[in-house]
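Next up, some structures in structure tokens.
The numbers here are math on the coordinates, done by the rules we state, and not lab data. Here the structure is a predicted model, which is why all the values come from computation and not from measurement. Cβ atoms are built from the backbone, for glycine too; each structure is taken alone.
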Structure 1
Amino acid sequence: MVCRGLMLVLWRAGLIQLPAVRQRPPNPLATRVRPLQTQVDCTPITASLRELGPLSFRQVRRTPEEAVFNSLLESYHYLGYAQPVGEQLKFIISSQMGPVALFAWSSAARHLGPRDRYLGWSIEARRQNIRFLAYNTRYLILPWVHVEHLASHLLARMTRMLPAEWEKVYGHPVYFAETFVDTTRHRGTCYRAANWVFLGRTQGRGKDDLTHKPNRTLKDVLGLPLVSDLRERLLRA
């Protein structure tokens, strides 16, 4: 790949002539097939938390239910479904009345200014311990579910079980959770109600920025320690 890249640079600069392209194999990363739509019972659920009854949290990554999760996220989350990278977990939360919410988690961004300043870790400590952070990529209360205080209740329960669930799949726990909140659409009320901390704001440049100028919406960065001795665990290098 390095040689191919160099040849393309030389060709674009007019220094060498390459033969015509004979075929363009499909790039599965660039042209992902969207999740198929799944039929679910959309009967409105209007109740109190007590009336909702027991709630089950099912980790569905690499199970037959993963297709249902992907479909619901694609259909009802304003950002749609996006394939996570790195380590990842997916949860469907259900009551006796049916599914009520979805959580998607993945590996955390390697560089995130507000988070890194909050933790105060060194470059070496970050390199060694970034795997102990989890990023909440999606959180969705299904649109036909209307239960007061449900969002913060589920978030609090989810983060309490997250370290053990992560260890079941990947052989290590996570000690810190983070997420972004687009304040042009949401206020992040349920996160704050579940004791997440405001860490700062993004610069609106994205991870592949080349211009050093904002090109997208600024977002609040929120974080939550999942263990009491967070810094002792994460500052070790």
Structure 2
Amino acid sequence: MSTNLYSSKQLPNHVAFIMDGNRRWAKKKKLQIIDGHKKGLEVVKSIVRKSLKLKIKYLTFFSFSTENWNRSKLEILNLQTLLKYYLDSEEENFIRKRIKFTFIGDIDKFDSKIKAKLKKLEKITESFNNLFFTLALSYGSRSEIVNSIKKINKDKNDIDEDDISSNLMTGSIPDPDFVIRTSGEKRLSNFLLWQIAYAELYFTRTMWPEFNSQKYNLALKNFINRKRRYGGD
């Protein structure tokens, strides 16, 4: 797929990814679980490169849910180590390509060095606008919605949708219009439940480590061929 064949106006403005299947891919390949996560990081980099070429402006990646803290201590440690590596290795790339980095979620449980790196990368890229990259870490949508409501002025009698939306962690970016979930599971797993009310959903059996540029092309083509009605006829 090239920008010559498909107008950027037909492409989604904001694509959100539920990156599922790293563990199963690794087990299928008889590799260590961390190898699946490493391969998954390469896919993230590939998606970013492709999206820049297609001028897709917003990407959100569901990297770590609040439920993931129930995994083994070793896997959690490995995931944090891998996240630290990603932030270190991609900092120069984000600056060079002028990608704005943000994160959503409760990062209190993360290692202090990782929290510092997240905040640093967010700070040094805050003025960039070639692409808006959001990482969801220790994120759960239900708690996000509850916290949004708590932020609204208690004296306000008439709470509307805009009040809730503007107080979400994603209040500064547009809602996703396309959600891709890999690995064959067909559920949202407490991810951006408010924000994706009218998003198009795409489920593929492909495991995340195998979700290459060609698979991304197929998903985008599927989006382009849909007629979005937003609840209309």
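Summary table
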{"quantity": "Parent structure of the calculated result 45, 20, 16, given that Cα extents along the principal axes in Å, for residues 138-185 alone is the read-out and 1, 2 the choices", "calculated": "2"}
{"quantity": "For 4.1 (mean projected area of the Cα convex hull in nm², for residues 90-145 alone, calculated) the corresponding structure among 1, 2", "calculated": "2"}
{"quantity": "Which of 1, 2 yields 28 [relative contact order in percent (Cα under 8 Å, 6 or more apart), calculated]", "calculated": "2"}
{"quantity": "Structures 1, 2, by Rg/Rh (Cα atoms, Kirkwood Rh): label with the highest value", "calculated": "1"}
{"quantity": "Comparison of 1, 2 - label where distance in nm of label points 7 Å out along Cα→Cβ at positions 58 and 194 is highest", "calculated": "1"}
{"quantity": "Highest-scoring label, criterion being FRET efficiency 1/(1 + (r/R0)^6) of positions 98 and 114 (r between Cβ atoms, R0 = 25 Å, to 0.05), among 1, 2", "calculated": "2"}
{"quantity": "Parent structure of the calculated result -8500, given that helix-only ellipticity at 222 nm (-39500 (n - 2.57) for each DSSP H run of 4 or more, over all residues; to 500) is the read-out and 1, 2 the choices", "calculated": "1"}
{"quantity": "Parent structure of the calculated result 1.1, given that distance in nm of label points 7 Å out along Cα→Cβ at positions 10 and 178 is the read-out and 1, 2 the choices", "calculated": "2"}
